[in-house]
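Engineer: Dropping the structures in below, format is structure tokens.
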Structure P
Amino acid sequence: MSNNKTKALGVFALAMINVAAVLSLRNYPSMAVYGWSCVGWYILGTLAFLIPLTLAGAELATGWPLGGGLYAWVREAFGEREGFIAVFCAWSNNLVWFPTVLAFIASTFAYAFNPDLATNNIFMFVVMMVAFWGTTLISLMGEKVSSRFGSFGVVAGSIIPAILIIVLGVIYALSGQPLSIPPYTAGAFRPDINLSTLPFIATVVLLFAGMEMAGFHALEVRNPQKDFPKAMAISAILIFVLTVLGTLAIAFVVPVGELSLAAGLMQAFQAFLEAFNLTWLLAPLALLITLGGLANLASWLIGPALGLGEVAKRGNMPPFFSKVNKNGAPSGVLILQAAIGTVVAMLYLFIPSISAAYWILSAMTVLLLCIVYLFIFAALIKLRYKQPETPRAFKIPGGMIGIWIVGGIGFLACLTTFLVSLIPPRNYENVSMLGYAVIMLIGTAILALPPLVFLRLKKPSWMPKEQVEV
């Protein structure tokens, strides 16, 4: 067992792991189209999901600071099978999500040279592959290197650009420049919740997905009982403040009709910098934001891979999945997911007819994430009954009533999101609601249930020789 001297992570590194996973500047444009009401949507997502998940993550991580994060929490509450399914869903949804964040990284990087390059598939693919395999190599260097890269990347590439766009937005508004957002009114923050905006609720709730990411790194934390609650609080406050103000800044300067969901962030920076005669800053900013995208990618690359590696160490998957290199990184899983992600990215870029199928797969990632979080909130409640005496440095206040309120709100938010995600979006009018729901449920089952196959085929030879099952 490693001692504290060899453990790499403290409060700051833990907080930056969560911020890197959750604070994604690429989400700002999709929310900026809602103008002032984006604040109401963010508050809804914060109350229904961010706060419950932050509290749940702090209690679970300090009570069970075991390897595997959510895998360990769900396993302790419900058993091996359920823990395996939860962490596998967290891993499999990434395989489809990777091309989305890689496309953001590549299109942002294009602004450092020529924005038109973002429409060049060859340029996009080369940058996406360099980014993907480069961050995989960093992850293979172990926790110490990957956490330092993540901390530097999220500060330089997400927090600094977010603060900059907020400052530019405030100066722009105070200088009397014409705003693209309608004038503020008393009810401007209120979100318009109706039948047509119901599917959008799924997007809002899961905007803050990733707050559990630090839990995957529990074995590398110097003082998990004290450090996890502090890190969760710091990351939650940072994420909410920077997200709300950064989104409003974009809404101030880019008209809704001209806002590109892929390049809207750079559009806003370009408009601000032109207004203040600072266009020379655009290329350096593009490089910084690209770095932030890489930190976001790296956090999702390594977190679920560590969890899956813990599953394999218990003999539940073939030995390939339990392989670790000399740096302690789950090399087998990292290489496998990089290979699968490369194929998916290639199909996404070069086969136009695949786009419709890809968007269905992307929608399935929401369902997979909902499964993950349903397990987490259910485990939070179950463990208060099953293991009430287990020491928890942080306990959600209010006793069983408090745990049911926090866990119940989070569980219901995720259940609502799951059900709403079965409703076909507007561009699928030719598909019946029932047909779409069936397709989504079958596809989600295919991506979520391979653990049942692995457990059925489980062999004694899968148990690593040096591993003793407890």
Structure Q
Amino acid sequence: MNRDPACDGRFPGGAPSRNHVLSDADIGGLLWRLSIPATVGMAAMAAYNVVDTIFIGRGVGTLGIAGLAVCFPVQLIVLALGHLIGMGAASIISRALGAGDRERVARTAGNALTLILIAAACIMALGFGFLDRLLRVFGATEAILPYARAYMATVLWGTGFSCYSMAQGNIIRAEGQAMVAMTRMLIGAGVNVILDPIFIFALGMGIRGAAIATVIAQACSTVFIAAYFASGRSSLSMRLRDMRLAPAIVRETLAVGAASFGRMVAGSVVMIILNRSLGRHGGDLAIAAYGVIHRILQFSFMPLMGFAQALQPVAGFNYGAKRYLTARHAMRISSVRSTLFAAGAFAAFMLAARPMIGLFSRDDELIRMAVPALRIVAAAFPMLGVQMMGAALFQAFGRARPAVFLTLSRQVVFFIPLVLLLPLSMGLWGIFLAFPAADVLGTVVTVAMLVRESRRLERMHLSFEAAS
């Protein structure tokens, strides 16, 4: 009989606390309680990016939007390091909580903080040392470079805040405190939206003003998180000695977090290739047009990340507690919900592409190019839900290799070759068609791997039942 121990409240080994938020047997309700704050928070972050681009488009112009698009790969690398550490540590912490190993929880949290400090220092040193060279590699033309430099030279000062906030937000979610993680993102987004028009318009600082607003917003989020941990409200206790790097924990953190890191670094590489290809086939206008499209897609993509962030602690906790069928059930619920959301976003893109693009710019040429491009790029958007949930599941289980493979298959294995080959015969529009083609191929691979994983969980459940 395929009955999971979670159904009757039994915890294998009796390790996890029945009072822990992640021990709730109502998986559907638990996922809602975790995913709604995560989705709201991620949507708020995406909204601030959208508003940032709108202010820059209206206050600086098309070249300002293009400069922001060129800077995005650098920002992705910073966020990737935060996710590398935060998602890796979160996976270990959620599984350790499920197994009742409090010492491992504390050591992991301490090691994560040390890794954050090291990563931020490295990024700032490289960024300030090679800024112009990096921006040119990332697609900046002579016309775009001054705008990109003005923005990035300021944003780099907030690298430590950004890495800390991103990593610790994931760790907070790992202990089931989704509302705290959401508040962190709402604070950052709210401060940025308030300060943007002040610095860009009232103080006349243009694109540099937008960057200053971003750094201040990141600092506010960091202060909030530090205050949360200092208040004692967190169930994660960390001592100074826990910050001493433990090779085994560092290796597992980096291995498991490599999926998130790979996804975002791959995204950075993709943006570099895209910016250069767009510049070659469509010029500065094409770079700006995709900059707008990317912000719109990001607004819908971020809530999908919220679903994935809710799935990870639930799946990891139940996997650590040997409730394998419950973990599988959580995956199925998350896949259905994320797919329905993605389908709704797809409908919005198809029906309201023109007003969406019009929010960012009054440039008629940009609007004429971006409207059909958005519809093409988003043609397979409903498939992204399953892809993201699949990668999150393997990450939650601590299975680094399949998580990394799923993350990289769509962006590296499929998308990069397509975006390089299709324009050779189709020109600029071949670049945009590469998106839905890669989404379809990535989904096929994800579904095949999830079917295999589902069977593995079934076997593990039967073995556990037979042994107990």
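Engineer: Which one of P, Q has Rg/Rh (Cα atoms, Kirkwood Rh), for residues 149-348 alone, as calculated from the coordinates, equal to 1.00?
Structural biologist: Numbers: P: 1.04; Q: 1.00.
It traces back to Q.
Engineer: Something else now. Matching task: 2.2 is the computed value of distance in nm of label points 7 Å out along Cα→Cβ at positions 77 and 389. Pick the structure from P, Q.
Structural biologist: Label of the source structure: P.
Engineer: Now, a different point. With helix-only ellipticity at 222 nm (-39500 (n - 2.57) for each DSSP H run of 4 or more, over all residues; to 500) coming out at -22000, pick the structure among P, Q it was computed from.
Structural biologist: Working: P: -22000; Q: -28500.
Answer for the origin of the read-out: P.
Engineer: For FRET efficiency 1/(1 + (r/R0)^6) of positions 189 and 445 (r between Cβ atoms, R0 = 35 Å, to 0.05), which of the structures P, Q scores highest? If you can, show how the numbers build up before the last one.
Structural biologist: Values: P: 0.35; Q: 0.55.
Largest value of FRET efficiency 1/(1 + (r/R0)^6) of positions 189 and 445 (r between Cβ atoms, R0 = 35 Å, to 0.05): Q.
Engineer: Of structures P, Q, which gives 25 when relative contact order in percent (Cα under 8 Å, 6 or more apart) is computed from the coordinates?
Structural biologist: Working: P: 33; Q: 25.
Attributed to the structure labelled Q.
Engineer: Could you figure out which one of P, Q the value 23.9 for mean count of other Cβ atoms within 10 Å over residues 37-44 was computed from? Present the calculation step by step, with values, prior to reporting the outcome.
Structural biologist: Working: P: 20.0; Q: 23.9.
It traces back to Q.
Engineer: Starting from the value 2.0: which structure in P, Q was distance in nm of label points 7 Å out along Cα→Cβ at positions 101 and 413 calculated from? Can you show the working numbers first?
Structural biologist: Details: P: 2.0; Q: 3.0.
Answer for the origin of the read-out: P.
Bear in mind these aren't lab numbers, they're just calculated from the coordinates by the rules spelled out. For clarity, every value in this text was computed on a predicted model and none was experimentally measured. Cβ atoms are built from the backbone, for glycine too; each structure is taken alone.
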